[in-house]
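Colleague: Right after this note come the structures.
All of the numbers you see were taken from the coordinates with simple rules; none came from a lab. No experiment lies behind these values; they were computed from the predicted model shown. Cβ atoms are built from the backbone, for glycine too; each structure is taken alone.
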Structure I
Amino acid sequence: MKVKPQFRRPILYDYFKKSADVLLAEYERTKEQEASANIGYNRELFCNKFLSRVLPPRLTVRHGEIWDSQGNKTGQLDVVILRDDTPSLTFGEADVFLSEGVFAVIEVKSNLTRVKLQEALTTLKRVQSLKLSGGGAMITAGPVLNRPLRCIFAYEGATWQTLLQEITQSENGEIADLICILKHGAIIRQGLLLKWENNAPFYVCNGKAASLAWIYFHLVSYSTSFLGRALTITPYFEPLTGWVD
């Protein structure tokens, strides 16, 4: 008689499950109001009740725009995770961050329909096009990712089948590293921190706890090498002869 292996929860399952329950309860309460008025609130809810409390102290959560030294600009982004010494430019209430100090970008949606996913991917394509100047990691402990991590977070969304149909299209396959839907779980792209035996480009991890656990896992795993990266902004000030009015 073959004995089935005993089902076992990960050590941190309860923490992420309870955190997900708190966020979902708050989100469900906001649905009593006009949805359009809650987009900003839902973004701040995710940032303030989860991200800002679990990230290493030297990483800060903001929203704004990213520029690189080649003239690429992302437009306004929902969540930008930065080092605390990231070079920035202020335009009134809207901030611009130089790409070398950006750790991760997260597009936040209330309901990730196919249309909203397409919108998020279009935004992340602009992040994907950013060029970083020099400045490799001086401390190489842990995994290294020499670009911003690109994520999508939503409270609810379309079926996995619908979302996978969209992100597996040739033009979309390597844009989003992680898609987390609080009510359902996470879609993880192969080739970063996780690999599996078959050739599937994405893995679906079901469960509310998974939606927060895997975004936490990726952010924390990459943070050590990112925080040790040298910041080089010389290309933003070249050529020397170009400063004449």
Structure II
Amino acid sequence: MEPQVLYEDEFLLAIDKPSGMVVNRGFGAGETLQDWVDSNFDFPLAHDGELRNGIVHRLDKETSGVILVAKTSEALEELQRQFKEREVEKVYLGLVHGKFEPGEGVIEAPIGRLSQNRKRFGVVEKGRGATTEYRVLSVYRSAFIEEDRSKRRTTNDELFSLLEFYPKTGRTHQIRVHAKHMGHPIVADPIYAGRKTNRRDRKWCPRLFLHAAKLKFMHPVSRGRVVVEAELPEDLGAVLKSLK
């Protein structure tokens, strides 16, 4: 799938990044969002690899959704400042295992690299502070697991919750780590859901169920409020339709 332009003016772009596309160039990354910007645009930063072709922030490879691209160095500096100062409001949609309770709240738990695997992150005592607010939108029951007819009940292992996540900090894998920490890993998370769970999930969910649905920020030049939204992709929409 190709990225889609959600918003554009003379100072910035807002892109809907498809799942499976890496944002930044790197060894073995294949075609990246940087490459796509370089090939399809001709604004001042479009070909500046040192400034990541104007890309303001990142999303994980399998996470889809809104990414901002600055067209000028001044716009890039201002948008990066807003992210650093936590002035940008971010909304993610995620499907997690189990019935997530309470229905809304705040997760505050420090995040850092795990000593036994430096490529993974977790809640660690000496990690960097991380805050994620959330709200449960819906609770679903799996259509792929038989209900216990003798007891007439559904176990928590058969339930899934659709949440809006509002990360207030920007730690690597923050939502995924916090969801795991709460005992409700993101569906089809290859790192934090566990191997067996991920393999089972992939039979009915093709990829990590996490989508950057909305960004609210101040325009770097006009200073007006900008809201950019990316609809839930068809693959994830089909997953929800497969549940009860």
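Colleague: For the read-out helix-only ellipticity at 222 nm (-39500 (n - 2.57) for each DSSP H run of 4 or more, over all residues; to 500), a value of -9000 was computed from one structure; give its label from I, II.
Modeller: I
Colleague: The value 4.9 for distance in nm of label points 7 Å out along Cα→Cβ at positions 206 and 230 was derived from one model only; which of I, II is it?
Modeller: The read-out was computed on structure I.
Colleague: Work out the source of 47, 29, 27 here, i.e. which of I, II gives that when Cα extents along the principal axes in Å, for residues 102-213 alone is computed.
Modeller: Only one of I, II returns 47, 29, 27 for Cα extents along the principal axes in Å, for residues 102-213 alone, namely II.
Colleague: Rank structures I, II by FRET efficiency 1/(1 + (r/R0)^6) of positions 174 and 222 (r between Cβ atoms, R0 = 35 Å, to 0.05) and report only the one at the top, that is, the highest.
Modeller: I
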